[in-house]
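Engineer: Listed after this line are the structures, all set down as structure tokens.
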Structure P
Amino acid sequence: MGRLKLSDEWWSAPTEAENGRVIIVTGRRDMDEARALGVFNYRVEVTWTYEGDRNGMPTYKTSMLMDEVNTALSECFRKDPVAIITGIYTGDGERNWVFYTRSLHIFQRKFNEALAQFEQLPLSFYAEEDPEWTEYEELLKTEITEGTD
């Protein structure tokens, strides 16, 4: 298999949590090649729970740290694409990253390597098989495109 070419094109759109608070959804475009390979069969959701402002968004200090973490993760998986970040949800006191990976074990090792420079973060993990990329399909429905009313 040749080097996987991943899009670095992203979009963002607001959506609403069940309680009415705004959640900013950021999705990655053009994942067809990665999906077609049929090897990224596990979805991993990483959740960072934080004390938000009155609207449930991260404080400036927290958002800066989240950006540093996001950069470290993106760089790690760009160099060694055993996992792909496909979506990021921020709001209502949580930041959720969604990854698709080939191997849960290797993902865990690479994830820990990527974040070794940071103090312990308030992260929780959820993983399941999702060879059809059903979460990604749902994510795509939140994109606002031209001509959308």
Structure Q
Amino acid sequence: MKYKLIIDKDAEEEIIAVVHAPSYLTEKIENLVCSFSGADSIIGYRDDEIRKLAFGEIECITVLNRKVIAIDTEGNHYSLKNRLRDLEDIMPSYFIRINKSTLANEHRILRFDAVFSGGVDAVFHCGYKEYVSRRCFSEIRRRYEGI
């Protein structure tokens, strides 16, 4: 397999992949290219701090007390100015909806825990837990079974 990257500021951006047959890798590349919005971070606010949060360091984005909050890899909560549905459009494809008010970085989910009430919680690397709705969990399970 060959890889070639040409950086030309005057040329129109274009990605061409020549393959013998579609595969898991080509599907991942296509998802990455199609989901890339040109941005790789969002601005978060905490106390007197304003911070640029890279998508990879965000564990999840959720609504708490009617405010959109991003939780980073260390468990810090940052307030966001964007609405959740607007964020869903600009976040990469590895951010998946796990309930009505939460987008989760699937790379940062440590495990899924069964809860006594019959539900499922997503446990993130930072220790934060969030409820996973039944509808979303069935979609997540289909997604993992396809791997």
Structure R
Amino acid sequence: MKGDHHVILRVVAKALIPIIALYGFYVHFHGEYSPGGGFQAGVILAVCMILYSLIFGIAPTMRAITPGFARFIAGLGFIIYVGVGFWALAMGGNFLDYDALFREEPGGHLGQHTGIIIIEIGVLFAVAGSMVTIFYAFAGRVSEIRDEDW
């Protein structure tokens, strides 16, 4: 890299970005029992990619996570979310009625737990993919500006 005068920033980012991503997964998987969940975790994971892009450049980020892959993840999250709703409808319940997901005795919670986990994964994918896609759309508008101009 020419004129690499941001060495400390790059070294610190390489250490912090994995920790931020790990925290995002913690927020996601702990969200069933406490505040947090798919939306918050999706934003945190998208922030990892945005931070990487701001420090190392948009081109390396777009090679690591292509815009097409980000859109695919966003669409997959939506399909997962809606799929659980239609699964509940197919089982005779209302849209997103988690109790209808499995035929179990009254008082059973398998449908509730399974439904929430799958929905949160869908929300995570949809939010992270959408945020990265939106960032790429805005970053593409200023792609004519060279790194040396900053």
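Values quoted throughout were computed directly from the atomic coordinates according to the rules given, and no laboratory measurement underlies them. These numbers were taken from a predicted model, which means no experiment stands behind them.
Engineer: Compute percent of Cα pairs over 25 Å apart for each of P, Q, R and report the one that scores greatest.
Structural biologist: R
Engineer: Could you figure out which one of P, Q, R the value -6500 for helix-only ellipticity at 222 nm (-39500 (n - 2.57) for each DSSP H run of 4 or more, over all residues; to 500) was computed from?
Structural biologist: Derived from Q, not from the others.
Engineer: Looking at structures P, Q, R, which one was relative contact order in percent (Cα under 8 Å, 6 or more apart) calculated from, given that it came out as 27?
Structural biologist: R
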